[in-house]
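What follows is a set of structures to go through.
Values quoted throughout were computed directly from the atomic coordinates according to the rules given, and no laboratory measurement underlies them. Being a predicted model, the structure only gives us computed values, none of them experimental. Cβ atoms are built from the backbone, for glycine too; each structure is taken alone.
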Structure 1
Amino acid sequence: MGPASLEVLRVAARLAADSPGKEPRRVLEKAARQAGERLDPRFLAVDLERLETETRQYLSTYRPGQRATLDQLRRAALEAMRFFRPFRPRLVGEVLSGTADEHTPIVLQLFAPTPEAVIDLLVTSDIPFDESETTYQYGDGRTERCSVFEIGAEGHHFRLEVFAEEDIREAPTMPGGRGTFRLASVRAVEQLLAAGEG
């Protein structure tokens with residue numbers, strides 16, 4: 001056994017493109033079953049990175065209009081990040097990785113003294129929101145709960161995950177054993193848009 005075959009990755013990329021937001025590990029496992037192969041858990045993190053690359057390539061080849069959608073989502077993310085600048089926002093997820101479509105939520109991680117500070121900004125700006133919680137794990141094994149606020153703006157769905165201010169120093173681990181979150185600051189998103197990167 002070893003890393004997933006190119007055939008598995010290509011099937012998984014098509015499945016991922018057809019089901020944005022679905023857990024990449026599950027997509028990879030389904031593709032492996034369809035190809036009659038087994039995944040080697042030792043190579044899972046590498047296979048998930050390869051899947052992300054293959055999905056971007058699939059989208060640029062077979063869905064060229066996705067590039068414009070991705071740019072639109074990133075511009076919306078940048079505008080929101082500027083609005084939430086006091087909370088040092090970071091873009092994460094499919095909009096950052098380049099695998100998003102028009103139905104993908106824009107996920108921002110905010111770093112605030114308290115969740116109430118974000119609520120105050122939303123309320124004083126007259127922005128309706130839904131509130132929930134999620135739990136993330138860190139590399140050292142600890143778990144932390146964070147508040148989540150879902151908002152809509154200009155036809156886009158935003159998911160705001162609020163962490164403690166000091167948590168900006170360490171990104172939590174992504175679900176499914178995919179390593180830590182890749183985070184992009186305002187400047188990094190500006191550079192992505194300027195470079196036209198997928």
Structure 2
Amino acid sequence: MEASSALAHRIDEQLPQTQCRRCGYSGCRPYAEAIAAGEANIDRCPPGGTATLHTLARLLDRPAPPLDTSRGQPGPLRVACIDESACIGCTLCIAACPVDAIIGAQKRMHAVLTSLCSGCELCVAPCPVDCIAMRPAAREWTGADAIAARARFDQRQARHAAASAAARRDAETRKRKAAVAAAIERARARRAALVQ
């Protein structure tokens with residue numbers, strides 16, 4: 001198991017960390033784990049293109065298959081741009097962005113921090129007013145971008161896990177309080193019945 005985890009880590013280091021989900025997994029790390037476990041082929045990463053495909057083939061000492069273009073076409077980095085005049089501040093794009101590249105507040109205009117945008121396109125579909133477009137980035141996605149995107153993705157995942165755990169604790173506390181209140185009410189009703 002540890003060898004598979006080490007291999008998954010090495011594979012993950014070679015992926016572009018756009019967290020786009022085009023591979024069919026919830027992020028680059030789960031895809032890397034699936035490759036390491038022999039559950040997924042190395043041809044599912046359009047953002048990495050043929051360069052990543054060949055790097056993974058060398059790492060795993062296997063021939064490189066053709067890139068699976070049914071998952072998207074490789075190409076230059078594109079970043080999301082929000083039409084500020086059309087944005088209604090719904091925050092759906094913020095919730096969808098896996099690398100925290102969109103800023104804004106409820107019912108306020110949002111903006112994409114293009115230097116952080118991985119080009120995953122996950123913000124486009126949830127927008128109810130269709131005010132997000134993908135535009136050429138005029139820069140390359142670098143190894144430093146990948147490292148920073150992975151760190152932001154991991155921080156986001158940890159933040160969401162902590163919020164979910166807190167929500168579960170709050171729900172359990174409310175459930176216990178409701179059970180105690182119901183027990184107290186039943187005891188009062190019994191006592192009232194005995195007094196009469």
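With volume of the Cα convex hull per residue in Å³, for residues 58-97 alone as the yardstick, tell me which of 1, 2 scores highest.
Largest calculated value belongs to 2.
Among 1, 2, considering only distance in nm of label points 7 Å out along Cα→Cβ at positions 34 and 186, which has the greatest calculated value?
2
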> Thinking of 1, 2, which structure, once helix-only ellipticity at 222 nm (-39500 (n - 2.57) for each DSSP H run of 4 or more, over all residues; to 500) is computed, gives back -16000?
Replying inline: 2
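Identify the structure, out of 1, 2, from whose coordinates mean count of other Cβ atoms within 10 Å over residues 2-9 was calculated to give 12.1.
Label of the source structure: 2.
Determine which structure produced the value 1, 7, 15, 18, 18, 16, 12, 7, 3, 1, 0, 0 for P(r) over Cα pairs in 5 Å bins from 0, in percent, calculated from the coordinates; the candidates are 1, 2.
Checking each candidate, the match is 1.
Which structure, out of 1, 2, was mean count of other Cβ atoms within 10 Å over residues 66-73 derived from, given a value of 13.5?
It was calculated from structure 2.
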> Upon calculation of volume of the Cα convex hull per residue in Å³, for residues 90-169 alone from the atomic coordinates, which of the structures 1, 2 produces 102?
Replying inline: 1
> One of 1, 2 was used to compute distance in nm of label points 7 Å out along Cα→Cβ at positions 130 and 146, and the answer was 1.9. Which one was it?
Replying inline: 1
